[in-house]
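Nothing in this text is a laboratory measurement; each read-out follows from the coordinates by a stated rule. This is a predicted model, so every value here is computed, not measured. Cβ atoms are built from the backbone, for glycine too; each structure is taken alone.
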Structure I
Amino acid sequence: MTTSQVSGSEPASAAFGRLHPDVRRWIWQRGWRELHPAQEAAVEPVLAGEDVLISAATASGKTEAAFLPICSGLAATPADGPGIQAVYIGPLKALINDQQGRLDSLCELLGIPVHPWHGDVAAAAKQRVLKRPGGILLITPESLEALFVVRATKIFGLFGALRHVVVDELHSFIGTERGAQLQSLLHRLELAVRRRVPRIGLSATLGDLADAAEFLRPGGGARVRLIAPPGDAQELRLQLRGHVHSARSDADAEITAHLFAHLRGTDNLVFANSRSRVEQFTDRLTRRAERTRVPNEFVPHHGNLSKDLREHVEARLRDRSLPVTAICTSTLEMGIDIGSVTSVAQIGAPSSVAALRQRLGRSGRRGDPAVLRIYVREEEVTASTAPQDQVRAELVQTIAVVDLLLERWYEPPSAGGLHLSTLTQQILSLIAQHGGVTPAEAYRTLCGDGPFHHVGQGTFGALLRALGSAGLLRQEPDGLLLHDETGERIVNHYGFFAAFASPEEYRLVAEGRTLGSLAPAAPVLPGGLLIFAGRRWRIQRVDGAAKVIDLTPSSGGAPPAFGGGAADVHDRIRARMRLLYERTDVPAYLDTGARRLLAEARDNFRRLGLDAGPVVGWGDDTYVFPFRGDAVMAALGLALALRGVRYEKESLALRLPQTSPERAVELLDELAAAPPPDPRKLAAPVLDKELDKYDEYLGEDLLTTAYAARRIDVPAAWEALPGLVAAARRRTPTRVPRVAGGTASTDSRTP
């Protein structure tokens, strides 16, 4: 590894020598003997004003890689007048608070002010920035949106001196509505200051650097400087534990016992995949601590908890005076500074390879090995267990994700999606910023020269007409677009600034303290029992007008049902799963229970005939196993539906009720022989196509177009069909009798 010496009488690198003397002094005061490779490589292009993408491991100093040269440039050439000189955009308010702490000492030495700006920052602090803008602004996309809408006349005065934009956790924005909003805001910011502003993207998990660079600078990704130093060869200690849930064995109890026995006394993160599971396992671990009369070290952390409860957990993780284990969702996945934990645990299959990489990065810093424990729960196989459950998809998907992680593959950015919901928001925001725009101006700003360039003039015109019919827009005789009654109400609501939908929530209050919020998935009634914030409660009162639920301590409870669904699985993961079924080797990191489950999965895979073909008859139904990603499976299923065939997507398979295996093969053959259908034709019959915040205003035609672009991959499906048909033809379709293979049991002891 080539690094630069920065202390004592040792020679400094050329990159170090390019930094401002006070920045070099700050580095020396911290006792750094060398710059990290990403920091070394970033100095020259950042100082030169290039667009830069820095992809490096967690805790590799990406923030400093961006801000050491940024601050050097700001110190060497002070601004001629007032104005923010650098903007840092982060996905989380907590991350912004952390970055303020990291930048304060350096910027104080250089005389550069640092201003956090988000919903929790006091109005007085924001007023000071508005009166005397300068230095570095740390902000979320939502707060930047609010500046365009509420402070439109001050935008140029605020950002006229802008020299750099830094986007942290870039991967979290790519392919999302929030990412489309961010791209639009960056474009509008450059239009407001009337010049290009260099952009710097930071991330630890990027699957395709070229695609990420194109996201950072749409239309100019080829000119973005890519910095991706090779990662250090870090030791990884990994175990995947398999548990079977049945009438005789409680898998969750086994997982709880293992967590309790192996995590107590150290600092850990346990990712539980959903808020309900976070509350469930926190409650189980807390009860176990009470029964064994030891201090409870297990605390919950998720987005529905109040800010002070979340910050208390984060402070405990940073403190290290007492051991603590946070049971969490993705809220602790990104770069909030909590230091390095002893280990990371994952309950259930990870949502993606990239997410697991982010989570693993929390463990093993400072030269220590990273420790990862994964727990998979599978149901007992019986005579009535359907084929897709017999092949232990949860376990095999987890192994596939780990395999790809070890190969350093991550999901590439999502290229699909028209983001018409976010385009709707940006049209309304643009009107608020300028007091009105013409259709041509709006199209040129947002689509023609902007990030929504994939939206043609015809689609844009149809969108304006739909928004007019829904009461969001009206057009004046001179052609100017203005907010209509519904649009005015939307823009004036505090929730407008976010590109994602926020369901109406009740505030949960206990003993005079707000615990968090909840959007009930079912009616909430007085007397009901609840587990929330790691404790058990009885619902005392529900105030529908004030949206408040009063709680009192209880001995019973159950986790509430939260919204949200599982993420789509990528093609590469499903393809790896098929390989795992066909292979005979057993990963060394599997415990006894996981080994038994994998052996059972492979036995059932062969017994069902899936090694020979993708079609399995089961009773009166037939299952088709494409072993492809969810967007491909959606295209195949909807294409069958268009031919009048009922289907259900069940995990790895498409279930065709009341269909023989022979007919299923014929249907696949017919699809393969036909030309690929228009995705919009496949999407048209789908009843629930509203996926994003403003989809309800699009009208049926645009809603169908948007759904098809986001959820259906016809080209990949039609590429897969010939292979599926050939495999199905090689094996005479037969019905598999409903006799299950042997069940697996697990050994909860550490191997």
Structure II
Amino acid sequence: MKQILQSLKDGKIEVADIPVPAVKSGHLLIKTSKTLISLGTERMLLQFGRSGWIDKARQQPDQVRKVMQKIKTDGVVPTVTAVFNKLDQPLPLGYCNAGVVLEAGPGVYGFAPGDRVVSNGNHAEVVCIPQNLCAHIPDNVDDATAAFTVLAAIALEGVRLIEPTLGERIAILGLGLIGLLTGQILRANGCRVIGFDFDEDKVRFAKEFGIEAWSLKEGVDPIDAAMRFSDGFGVDGVIITAATKSNDPIHQAPQMCRKRGKVVLVGVVGLEMSRDDFYKKEISFQVSCSYGPGRYDPAYEKKGLDYPIGFVRWTEQRNFEAILGLMAEGRLIVKNLISETISIEQAEKAYELVEKRPDILGLILDYPRAIDLVQERIVTLAGTSSEKIKSGGIPVASDPIVGFIGAGGFSSSTLLPAFQEAGANLKVIASAGGVSGTHLGKKFKFTLTTTDNRYVFDDPELNTVVITTQHSSHASLVIQALRARKHVFVEKPLCLNHQELLEIRRAYDEFAVPDGHLLMVGFNRRFAPLVATMKQMLEGVAGPKAITMTVNAGAIPADHWTQDGDIGGGRILGEACHFIDLLRYLAGSQIKDIHGLLGEGAGPNNPPDTALISMRFVDGSVGAIQYFPNGHKDFPKERIEVFAGGRILHLDNFRRLEGFGWPNFTSEKPWQQDKGHKKQVVDFLTAIREGKPAPIPFDEIIEVTEATIKAAGIASIL
């Protein structure tokens, strides 16, 4: 299928061939009919993408501070790599979509195939959207009109925050698309409306909708005009829908208002505010959040948990429905706002108009082509498999032919470069939405990209599967890969509970052991060069060891997927497993018992993300892990001390190793931080090629995973 992508690195627009997404639970798969280009947002993204590095930095000072902080803790090379990787990701454009439901995922209610719906889907021939971000299109509303729904919902939310009553007088600063839609909605509420803009064509449109509109290009004083419009009292409220770096709108708006008036910001303007402007009249100021309540709430958008109508009357979905109702009644008119309709195939032309024609208002993209869901779930990227696979057919067991499931940031920045550098034959990459998989597939020269994992499991040429998806899917995908008789590399954690661990062990014994297939978990820390030095030095020390590790993990928002117990499993399962494995490796002895003293979770319904973990090993060694999310960023993220035989080893954030009491060793400092990601991949692929045992013994993986589950406070099923 076709989808519009933009490069943040240079701003280039591409109409890319992307595999059709697979429908997910609680989602609708929608065949797009029309989409609307959001001029303000998409013009801003184009300008940002085409600006130079210095301008990009100036526009995002908060991100620059994060970069400088990362340089301080991790070093220059990892930081630069991370920044370039971030800018290399393609950005799907668009969020105003109208189309027809093709499939309804499990758990969907109120929608069925064949329904006409609006959604916040991208500019793509097929989109997969959560049900709470969709709404039915009335029969008497055409698709081009319906495509304005999401943009109009942004305008509606601004109006709701103003809380207008019949007869009130409201000012609008900025008469672009959202400003014109805002004016019509206010008029439908029985308000008198005055509007201001520098574009005379937009002023003319506003007058056609019954708005008293003024061109600022003619030198009109907006404060004076608003005072005259309100009989000298000041308007009841001001909605700012302009897009400008100027501070003028935020300075003018409160001066237009009556005492205790309201100012709502919907657009993007300079925010150097004068306290005096707001103080003397007790003016209220509020920023509107997109389409309304529910926006950016994962429980509402991703999990489909609606807000009770008795407590939250207007959610984003109900705002969509309200807009469609106004359209059906003829009280919100958008036909004359459509400047041009352009086919998706000619999208580059549309974005040329966005950049060069300031008079453009509504640009509609048309999607006339029929879609074959089965055929278009896989896209060929770089030749055929026979060209890439030297064996010409089913590969010999020693030739790793690799399929990736998951195409997120960690795959892009770390694992894929490591597999490519190690000489892996990369064949198929699968991703849920298709965009990231296609981008990384091209970048790392995969043969195919898909949104259907079955292409990875069923391919007879492919003998190695790498799994880098969200944590809740790891166990299921590992079992499927083992049943398909593939070698498996899965990012940590292996699974989230005892039942999943038991099922993995059964699948491994039944399907992997007979043919010698390997199962590897991405416990990379034990492969770090400085850890290898520590291990070698400790081999010559008799007696038990005492190991302490402090992890300055840093805070993660409570709504991040890793903090969700159902999806990410929480940070102890998802990340502390690394450190439990590392202590197990340095101790060189089985874990005898483990205990986790857990703090509170990051929020309600979140597992704990603070822990003191104590470990005892069979040989008498002891270990302690302090996992803290509430420290300062200037402190190193990971520090390890090993006390053994009257000597001490101190590892500081994988950047420097110091020894105390060691003959002929004081310190070692590599030129850059190395946490062992490349070495673990090399060792894994070498084991496949040479028929060697897995780099981490399977029983050790089970032992560490079981210990982590126990430390996280999850009760055993036994």
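Figures for the structure shown
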quantity: Among I, II, structure where helix-only ellipticity at 222 nm (-39500 (n - 2.57) for each DSSP H run of 4 or more, over all residues; to 500) as derived comes to -12500; calculated: I
quantity: With semi-axes √(5λ) of the Cα gyration tensor in Å, for residues 298-441 alone derived as 36, 27, 17, matching label from I, II; calculated: I
quantity: Top of I, II by mean projected area of the Cα convex hull in nm², for residues 338-697 alone, largest first; calculated: I
quantity: Per mean count of other Cβ atoms within 10 Å over residues 106-113, the highest-valued of structures I, II; calculated: I
quantity: Structure (I, II) behind the derived value -0.56, -0.95, -1.58 of log10 I(q)/I(0) by the Debye sum over Cα atoms at q = 0.07, 0.09, 0.12 Å⁻¹; calculated: I
